[in-house]
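Okay, got some structures for you below.
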Structure 1
Amino acid sequence: MNRHIRSAVLAATIPVVVTACGDNYLKCADCITSPNAPTAATSTQRLVAVQAKLTQLLNGNLPRVVSMWMQQMAGTQLQYQVQDLYVLDGGSGDFSMPYTGGGLIDIRSIEASSAASGDKIFLGIAQTLKAWEMGTLADVWGDVPYTQAAKADSFPTPKYDPQQVVYDSVLATLDQAIANLNAAAGVGPGAAEIIYKGNPAPWAQLAHTLKARFYLHLAEQDPANYAKALTEANLGISSNAADYITYQTSNANEQNDWYQFMLTGTRTGFMRAGKYQVDLLKSLGDPRLAEYYQMAAGATDYIGASPGQGLAGNMATISAKRLAPDYRQPLVTYSENLLIKAEALFQLGNTQAALDTLNRERAAWATATPWHSALTLPPIAGPVSLAGIMQEKYITLFQNVEAWNDYKRTCLPALVPANGAASLPGRMLYTNSERQTNPNVPADPTLNWNDPHACGA
């Protein structure tokens, strides 16, 4: 009986659908659209994707490779042992990451919708993220697609903008972001934004610190940028509470990238503690040794691996704290902002203020944050030196790409290049897929292309 009732209902219903939609019922304007099959993402959804993609770029493969080159870590097995010796194959997908889903195309969509609605908070956040991503690309690869990038219909093979042009645009974009964030007009993304919960004040501070960072990158070419970096840092991240740290939880797909790589991916043998940094921290009696690393099982001391050494017994590895699934990796912090100020003050001849600022940064470690324990770092008596400032920054920026950027422009700390090489790499290679599909890609750079003075060369 139920079968017949169901048939009758269907027989009565189908003609109604056809009548309502006409002959071309597959294109019916009146038909119901499934709420479970959206055709477009909201700006809020796109923003979360952008923040997740940025975390993947700055806490994934790229910082792993850079941490080896900076001898904070060592590659001890398979491809990581080879990359530790500066052997690159252009196979990494890091180059395309800022352009694809969660990258530039989504950021531009957020910018357009926010500008149209007059939501300056949302717009300023999007502009900050765009500048950060594109500035990082210029740091790592030099010349990169920007003005024509992520516009496949118009520019299927985008041109490469010179590194300086990208930096100039990044700084201008950050100016716009700061103005929009300070205006505080609109509602922004609110609590859906995963780091600052849509609060425009810490976003503006972040934008200032990023400006200061990029001005330091340009100071090698023009020392006038030290004063600009100082101005921006004075307006930058003003406390540990405003640190931009990754969003990680113990939930699947929200776990710390280093945890996923080394533990979930069972790659504990791929990387171990780097001998240079381990020995440096031991010589200083620096408590960050135990914060960053853990001794091998059964070992009585921290033992670091030399570049390309390979896996051997008793090598230290990353600390349990930093390998926790919910560990939140610092990307731009109050500590970095203070060290930018210290360097700029030193370069401008204000050595006492530089020393005072350096010691403020060391004192800040006494307050625990989501990314480090409460640690006592005694003040440095002085005299202050650029080497001393950069040593502190090198230690502080463990697992951060910025440590490599600092080295390329200062040649500090005084690392000995691996495998008898003349110098450390100064650029990443463009990917194989880019070389094969875009005729505008420049010839792959030498290891220190676009670096005015290759360190060690």
Structure 2
Amino acid sequence: MRTELANKVVSVETEKRLSLKEKMSYGFGDFGNGFMFDLGQIYLLKYFTDVAGIPAAMAGGIFLVSKLFAAITDPIVGSSIDYRKNIGKRGKFRPYLLIGSIVLAVLTVLIFLSPNVSTTGKLIYAYASYMIWGIGYSFVNIPYGSLGAAMTQNSEDRTSISTFRQIGSLGALFITSVAVMPLLIKFDNPKVGYPVVMGLFAALGVLWFYICYRNCKERIVISEAPKEKLTLSSVVKTFITNKPLLTLVLMTIFSISAYNIKSAMLVYFAQYNLGNVELMAYMNFIIIGSSFLGVVFLPKLVKMFGKKRTAMIGFGISVAADLINFMLPSNVYVFTILASIAFIGISIPNGITWALVSDIIDYGEWKSGERKEATTYSLFNFSRKLAQSLSGFLSGIGLGIIGYVPNAVQTAQALIGIKALLLLYPAIALALAMIIIGFLYKLTDQQHAQIVQDLQQKI
């Protein structure tokens, strides 16, 4: 049906529930997303230091500056999407998935190239290529995340597509963590191997995005740009007037920083505390693989406890497992079991987060009269990238504080410090995230259902 709402032409289909095919297709979007994003997160630092010959400290600076740059540009990208005019039959967000993923695939290959020039020249290329990659990623990731809010306003369906999104994300992380390195070592020249292998995975990422583009439908469509002029103050206003968004951003800074520091420190723990760096691959296989259990039970948990309480339960499981793991002596079997439980726990709120963002978009429309999916999602993304940037920086600072010495026998103090960075900091950060969502997040599932009814009555 078509009608006037808040001076905009709106197309809304609220009655139809999403098919299993459409839910799975939406999950393929984050599968494709991970086939490009995870490559940079896992392998780019090693490429910079071991292949391009960039000093480690300088390489770390590339990540810090580039992630901060991406965090700042995200709201600009999101606003540009929301204020786009002349939205066609393919929808507001879907075209970006098709065209943007192809551009992102090319950029993914380019960041794994290094010109044969001086270190300064290599640094300039690395900074420029990774910052441009970040902009390209935003033009794909923000429309993809916003698409979930435009597909349905049904709470169960949103939980379901968030579940499939998390499955796609974990699936991509699992495959890229296990499959990339065996392919790379088949090449005698890593300068050839890296762009070829990364290009292969990036091409597959485009294919997965095409499945999402082809089979997902936008049902809540705003056919005109917001009447409010696009300014810095309008973006800030969208942020500060949406209290659930503010709460989710604060929670995410703690939860994502915990997740990323844990990921970064595992290799150090395997090498020095457990005495075998090769154990990392086996532990990742079990730890990441087991996290699918949390995602599988996510819809049932949400149905029983609601999104907010389910997120708190997940945080609580992860905190308890990490604290116990920290207090017990380092043993590969005990560590892997407890780390798997912790990963199952954190996968639950990570999956719910996407459904919460969609609910927050509806809340923002209800409160302001303007529906700004991409702007809202980009502001949430800002918190994720800020946390990613800070976690990389804090990992380096933490290693310095504990007295870590590369490629040497570590002191007892350093070993305890590595274990604390891996387990104790995440436990504290996730406990704070649990408190934040428990006490500050006021948008319940019941309130959201009423908001959806109010919005539909205005149609």
message: Out of 1, 2, which has the highest value for distance in nm of label points 7 Å out along Cα→Cβ at positions 209 and 409?
response: 2
- request: Check the numbers for Kirkwood radius over Cα pairs in Å, for residues 265-312 alone across 1, 2 and tell me which is largest.
  value: 2
message: So if we calculate Rg/Rh (Cα atoms, Kirkwood Rh) for every structure here (1, 2), which label has the highest result?
response: 1
query: Out of 1, 2, which one gives 3.6 for distance in nm of label points 7 Å out along Cα→Cβ at positions 153 and 329 as computed from the coordinates?
result: 1
- request: Tell me which of 1, 2 gives 3.6 when you compute distance in nm of label points 7 Å out along Cα→Cβ at positions 81 and 401.
  value: 2
- prompt: Here FRET efficiency 1/(1 + (r/R0)^6) of positions 113 and 353 (r between Cβ atoms, R0 = 30 Å, to 0.05) was calculated and came to 0.10; which of the structures 1, 2 was it taken from?
  reply: 1
message: If mean count of other Cβ atoms within 10 Å over residues 57-64 computes to 22.0, which of 1, 2 did it come from?
response: 1
message: On FRET efficiency 1/(1 + (r/R0)^6) of positions 65 and 161 (r between Cβ atoms, R0 = 41 Å, to 0.05), which of the structures labelled 1, 2 is highest?
response: 1
message: With Rg/Rh (Cα atoms, Kirkwood Rh), for residues 129-176 alone as the yardstick, tell me which of 1, 2 scores highest.
response: 2
task: Please state which of the structures 1, 2 yields -14500 when helix-only ellipticity at 222 nm (-39500 (n - 2.57) for each DSSP H run of 4 or more, over all residues; to 500) is computed from it.
output: 1
- line: relative contact order in percent (Cα under 8 Å, 6 or more apart): greatest across 1, 2 for structure 2
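Any read-out appearing in this document is the output of simple, stated calculations on the displayed coordinates, not a laboratory observation. Computed from a predicted structure; not experimentally measured. Cβ atoms are built from the backbone, for glycine too; each structure is taken alone.
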